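Each in structure tokens, the structures are laid out below.
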Structure P
Amino acid sequence: MEIITSHNALDFDGLAAMVAAGKLYPGAVKVFSGTLSKNIRQFMALYKDLFSIKYPKEIDLKQVKRMIVVDTASANRLGHLKELASQEGIDFYVYDHHPPSLDDLPASIREVEQVGAVTTLLVEKIAERSIKLSAFDATILALGIYEDTGSLLFNSTTPRDISAAAYLLSRGANLSVVANFMDQPFSGEQRELLHVLLNSSQHHLIKNIDVVIALWDSNEFIPGLDTVTYRLLEIENCDVAFAVALMQGKVNVVGRSRSNNVKVNEVLRKLGGRGHDRAASAIVKGKSPDEVREIIMAELEKTVQPGLLARDIMSTPVKTIPQNISMEEAGRIMLRYGHTGMPVVEGEKMIGVISRRDVDKAKIHDLGHAPIKGFMSSGVLSVAPDTPVGEIQRMMVEYDVGRLPVTDNNRLMGIVSRTDILRTLHGDDYPEDHEVLYSFTGEENQNCLAIMQERMPSRLIATLRLAGEMAESIGSRVYCVGGFVRDFFLRVPNFDVDLVVEGDGEELARKMARHLGGKARIHERFRTAALILPDGTKIDIATARTEYYEFPAALPKVEKASIREDMYRR
């Protein structure tokens, strides 16, 4: 006998996957392994006459030779069928979408892929084999996909899930039925549970990630802790939420994450938990909620990847305007650099912001000669270098500002713009204000040290390493640029090195000359230097800069800039 089963506390993805597996293996008997979630119980109360699913006591387990297991690969989650799964001579087919674990079943057919819902894998097979689906079948399968992907809104949703959902819609899936069971209202017990969790929730800032842990201590079992935890995550507006609830002598733990920096399944692994990067759960015996919370905190410290801060994404150095210049001159400076607004400084201290709009108003009233101090906006919002990116995003939305200065004791360190925030959300796929003529299709990141050691003299490698160490010691960053980099990747010998320094290139040249016994020829006007080593090797060192011309045929005016601006200039 073949049976199809899924995990204990069955959800819609597990039920839908069982139905889909029944289409692929029509001779197999569908069997509930244990308890059903509240939503499934309500669903089955209405639709049970349309299903043929048995309970373990209704079949002869001794006749079972093969188990087709969906939405789990762990025998520990098979409820009343756990003992059967541990017997010898049972053949297993496994279809799952959870990360693999050491206690997974030994399957002769194993298909485990990172999709939002396991039902997606089986729908793809149904489509490939052109197996007929009724509108009712399509609706049940759609319920599984929509539940486990949060109606296709969870970050775990993949293009395959959406394609599978589209296929089911083409087969008559009824979204009204799907919506009816997706939007289940909270019961009175669940509202009380959420209220207690909100009152007990504590925010912890762990490596710049906002983590909320909330506790519940009761002898009463309340179903739907996963749904309540997701609502907790939304209300607290945090990156990660853990609900730790003592129910009937067992600590139930549910974790939800919307940050790529925290994988809740790894955090809960110490407690025997399983799940996805963004959604996981565990049941713990013999420990109190406080003990479980301490374990979660310890695992978070180990596994959390640091979140981005203002200093990680800010643009620096920042173009600024001194307070004593006129509005007309301020307008020319903004036009020169293509900025719509610039910080106003008094020495190194930021005292306000002036915008192109302010300049236009001054000109309308013939006040272009007036100092900008009378027109600038003071009391400008700013953030500290260690402000989390999530907080910066919240401030930009709340106050409708396009850029936030980064200050340390009123000293301007950098600036974060809307574009910087959007890049953290969308990566390099964010639309730029320029056209990319040539795109790189290889590895995004590649460690070239081994290639350098193979192709370059060891003395030159040592010099470059020294340049990096010395630049770091003076608060700068140094980059190889120009033909040297081009020929390196083209495998053409070229040891004529050009370095660009974000910071002070002249100081780096002097420091290296003193250390290596060479000479540094400084060209202060153009912020460049030539480092000549004792063996005659010459290395050109330049401060990252931008240039502009005050009038045709004039020599360029040079100012410090970022490596990005320097590359754009080149």
Structure Q
Amino acid sequence: MPVHPTLRTVTDRIERRSRDSRAAYLDRMQAARDQGVARAHLSCSGQAHAYAGAGADQQALATGNAGNLGIITAYNDMLSAHRPFEHFPDLIRDAAREAGGTAQVAGGVPAMCDGVTQGAPGMELSLFSRDVIAMAAAVALSHGVFDAAVFLGVCDKIVPGLVIAAQSFGHLPAVFLPAGPMTSGLPNDEKAKVRQQFAAGEVGREALMAAEMAAYHGPGTCTFYGTANTNQMLMEFMGLHLPGASFVNPDTPLRDALTRAGARRALELSALGDEYTPVCRILDARAFVNGIVGLNATGGSTNHLIHLVAMARAGGILLDWQDFSDLSEVTPLVARVYPNGLADVNHFHAAGGLGYVIGTLLEAGLLHPDTETVAGPGLARYTQEPRLSDGALHWQAGAGDSLNDKILRPASDPFQPSGGLKRLAGSLGTGVMKVSAVAPEHHVVEAPARVFDDQEAVKAAFKAGTLTGDLVVVVRFQGPRANGMPELHSLTPILSILQGRGQKVALVTDGRMSGASGKVPAAIHVCPEALDGGPIARLRDGDVVRVDAVAGRLDILTEGVEARAPANPDLSSNRAGIGRELFAGFRDAVSPATQGAMVFGGAD
């Protein structure tokens, strides 16, 4: 099947836009590659320092004949998704030795949980943690003693940060090794129902706590299709996972076998082997277009309209939100996973999973089939699924048909003909909406605005019973420069209750919503943000706002708003406490959300 014309058009547009910045990046990577094995340039003293703690691997490292694998880990045992990484270094070291190489933990990176910090001040560090992770990983690899790297990370900001770092060392091969989702617990829709009941005062905290503990009950990723699991999808679509690795549960023989195989594969891809495949060759414009198609086809997280832009810029590739929107128009929604369906990721995986999705999109000409991957040339490899036979790992053909058409459908008979994301633009600025979980009757909301400068004020208004009638809830001064662009997912139960009462309701914000944002239409990431004097800073209660996901419009219908002075609230409370004072430089330097909300370089 030939590649769809829109896919080709968007890819060509990205390549033209990125020509100079991409060429400069590839020149840097070639210069690094031309230097040869990095540790060969270290002094004997420097090498001895690097090998002193390597035990039985010291001699192999000193001779320099074996590939040395750097492990970048986001392990901590506070995050359920990252707890399984505790034992990965031992598996990786053993696999490297069996392959005649060595492996060392190069460094750890921080990993925070947006679920823990939802609605709390810690969320104001969340987006910036991505760039901290990228810098920390760069420090870990800066010693120059590694021939390839494996990256251990799963959740929201961790994988994008690790990809940015991998691109900075793009002359090295890299394999991403996931931990997998926790087994299914309390269904996500039942959990959401209890949250709404608690917000409405119908149940107490004891019932809420019991529901949450039943939903989040063991090691592994949360089972809804939020940012963490969207990360895993992207790593397969973009060729940085081994095929079928994303949604195998933790602490199982198959998961361990995939971890070992990933370590061996990373060594095979190094410049010391016969299949040298650096990251810079895998992550080209075609790979990013494939990732955007996957995002749309599966109804993935809106956070990736920021993260993919940042990840691409680290490799000299310039993405625009219009690229996402244009691809969404031709990408069918082929998956229904919570919050845009009742299934969790375990059900999705059992129904055919990513192998089925990639296969049906390839058949429809909606993916570039000829990309480089860590598994070898060609994306068709990712239609296969891993299996264990007598303890040996092998890949076999995946599900050719959906095993549950309420979860997965072919591209020829999708849940809806277009993807899950929509760019909105108009007199209120530019924003995006995740429409895959929003019912068609809620795609257009025109109503008076209720304007708030923080989410706590919204909650107070709800408790006071003043959020009446049709309304557009505007929450501003939530952009990256104002307070680090926190997610506002804790508003979801409140807005869902209003919608359930029959009110027309929408959210407009220069902040973010969770990858789990659901049935309430939300125009998010609005740029310019309020602190930059964007139109959102000039709104007042009663101004009529139109949020139109059909026409892709975000407009102020009240006349004369542009002549007002922008609001100037006191933001001093965002500047200190729980470490926020350490991020003042980040808030000053951060780019707009449309450019990835990055605090450092990347392409101009």
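Odds and ends about this structure:
- Among P, Q, structure where log10 I(q)/I(0) by the Debye sum over Cα atoms at q = 0.14 Å⁻¹, for residues 117-212 alone as derived comes to -0.71: Q
- Label whose coordinates, when semi-axes √(5λ) of the Cα gyration tensor in Å is calculated, return 59, 30, 24 (choices P, Q): P
- Structure with the greatest value (metric relative contact order in percent (Cα under 8 Å, 6 or more apart), set P, Q): Q
Each reported figure results from applying straightforward, stated rules to the coordinates on display, with no laboratory input. In this text the structure is predicted, and so the values were computed from the model without any measurement.
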